[in-house]
Structure P
Amino acid sequence: MSIIVGYVPTPEGRAALQAAIEQARAFESSLHIVNFSRGDRHVDPNFASEEDLASLRETLDGSGVQYDVAQVVSGEDAWEDVVAAADKHQARMIVIGMRKRSATGKLLFGSNAQRILLQAHCPVLAVKATDSTH
């Protein structure tokens, strides 16, 4: 069984990655990292660049954990891609990063984290970035 990481190149995404590495070591599991874009914007800051991916792979290569990285471009919301990956890989757990959002931000843009928490068929570990991950 693998652990799914909903990854974005942000402090929250890096915190999720570190927590997932710890969980993968503890459960002797592999990681499946999912980075996503809806493809409806010319530039999507959540979609990892080649530099972001190189840094991600460097961290993972040094972790001693087996992993694969998938970049998904679909018309779906990020939560749907993460939950679908968890179902496909029969995930032990999903790890996501969380950030504080205003009530207006949640109302206008929804919350992928909330949808993952509600829709996932496996446990979800939600982590916050600390000052040291900035």
Structure Q
Amino acid sequence: MWTKLARSSSTFGKLTVRHISSFGLTEPQFGVLEALGHLGPLRLGELSRKRLVSGGNMTCVVDNLEKEGLVERIHSTEDRRQILVQLTAKGKTLFDDIFVNHAEYVGQIASVLTEQEQETLAGLLKKLGLSLMEQYRSELG
């Protein structure tokens, strides 16, 4: 099972990263735009956890998106340690323009599976991923 999952994931990842790069974004940058586009403003720590990357890595990704005018940091008035990241108008426009295109591409490359098989696979992967995250967190202590 591991070999099949690893090969599928690797190939799927390479295809989607290539598609994401056609928008002039890296996969981590797209992931941040996707998270903010769907969930709204998030704290840097929340973004790091959702994207499974270190705080330092997330800071770098957000710095680069901020330089492009796609996101902005909002400092909390109650607690200066709390920094929210949100899409700018330019970032929201980009998200709206590319997300549907990318979702269609993902559907296209997954079209070897029926719609029902895709839904089943998505549910199984979510179940597996959540279980593995719990295990990972418990091993970290």
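Can you say which of P, Q returns -24000 when helix-only ellipticity at 222 nm (-39500 (n - 2.57) for each DSSP H run of 4 or more, over all residues; to 500) is computed?
Numbers: P: -12500; Q: -24000.
Source structure for this number: Q.
Distance in nm of label points 7 Å out along Cα→Cβ at positions 90 and 122 was computed and gave 1.0; which structure, P, Q, did it come from?
The structure behind it is P.
Given 1.6 as the derived value for distance in nm of label points 7 Å out along Cα→Cβ at positions 18 and 58, which of the supplied structures P, Q does it correspond to? Each step should come with its number before you reach the end.
Working: P: 1.6; Q: 3.1.
The read-out comes from structure P.
Looking at structures P, Q, which one was P(r) over Cα pairs in 5 Å bins from 0, in percent calculated from, given that it came out as 2, 11, 21, 25, 23, 13, 5, 1, 0?
Numbers: P: 2, 11, 21, 25, 23, 13, 5, 1, 0; Q: 2, 8, 15, 19, 19, 16, 12, 6, 2, 1, 0.
Of the options listed, only P reproduces it.
Where does the value 1.7 come from, among P, Q, when distance in nm of label points 7 Å out along Cα→Cβ at positions 50 and 82 is the thing being computed? Provide the component values of the computation, followed by the final result.
Numbers: P: 2.8; Q: 1.7.
Source structure: Q.
Please state which of the structures P, Q yields 35 when relative contact order in percent (Cα under 8 Å, 6 or more apart) is computed from it. Kindly include the intermediate steps, with their values, before the conclusion.
Working: P: 35; Q: 19.
The value was obtained from structure P.
With percent of Cα pairs over 20 Å apart, for residues 26-97 alone derived from the coordinates and found to be 34, which of P, Q does the value describe?
Working: P: 34; Q: 19.
Matching structure: P.
Each reported figure results from applying straightforward, stated rules to the coordinates on display, with no laboratory input. Treat the numbers as computed from the prediction; the structure is a model and nothing was measured. Cβ atoms are built from the backbone, for glycine too; each structure is taken alone.
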